[in-house]
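There are structures below to look over.
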Structure P
Amino acid sequence: MKAGANTNARDALGRTPLHTAAETGATDIIELLVTRGADINAQARDGNTPLHLAIMKKRQKAALYLLARGANPEIRNQAGLSPRAIGLPTSVERKGAAR
């Protein structure tokens with residue numbers, strides 16, 4: 001990151017490092033990437049955002065952080081599902097609504 005790495009670089013699936021961090025629940029990495037300018041609402045080829053992945057993998061702390069930093073729970077993936085439709089946990093719903 002200090003050497004000027006692109007925080008929004010994409011892999012073959014169109015995923016960014018933030019997608020990977022959200023999917024694995026690495027909140028320290030999520031925080032670093034977001035503060036370094038990662039696109040919090042970046043969509044991969046399948047339309048999933050980092051928030052989609054955090055919700056699907058039940059990474060509640062990651063989802064809460066993403067929502068607090070402005071992740072949009074209404075963005076739909078190619079299947080037509082938003083993170084809200086996939087099922088935000090109740091505490092995530094409350095935290096997201098309080099933004």
Structure Q
Amino acid sequence: MPADWKAFKRDWKNGKYLECTPLLERPKNTSRKIPIKFLDRLVEFSNLLDKHNATVFLMGGTLLGWARECSLIPHTTDTDFGMFSDEHSEFIHIFLQNSWDI
């Protein structure tokens with residue numbers, strides 16, 4: 001039984017895990033605009049939003065990179081994610097207004 005039933009129910013309803021298929025497998029030492037270690041920051045951000053009952057999901061080029069390369073696209077300069085508007089809280093609004101250094 002999940003420890004946090006509400007979070008599990010929300011994730012089950014809203015989530016869909018997409019297994020990546022490395023159609024464009026690149027060498028590990030490929031030069032990238034955004035370092036791979038930035039993915040750790042995205043996980044931290046996702047976990048923070050989860051603690052505040054908000055669902056975060058990949059969009060645009062970030063989703064394409066995951067689906068096509070199992071990673072960030074090397075030449076991308078940004079990350080794209082979305083949230084459901086009805087899950088915003090005052091904390092998240094304030095957090096997003098402040099700078100968040102990588």
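The numbers here are math on the coordinates, done by the rules we state, and not lab data. Note that the structure is a prediction, hence the values are computed from the model and not measured.
Supply the structure label, taken from P, Q, corresponding to semi-axes √(5λ) of the Cα gyration tensor in Å with the calculated value 26, 18, 11. Comparing all candidates, it corresponds to Q.
From P, Q, which structure was relative contact order in percent (Cα under 8 Å, 6 or more apart) = 32 calculated on? Here the read-out was taken from Q.
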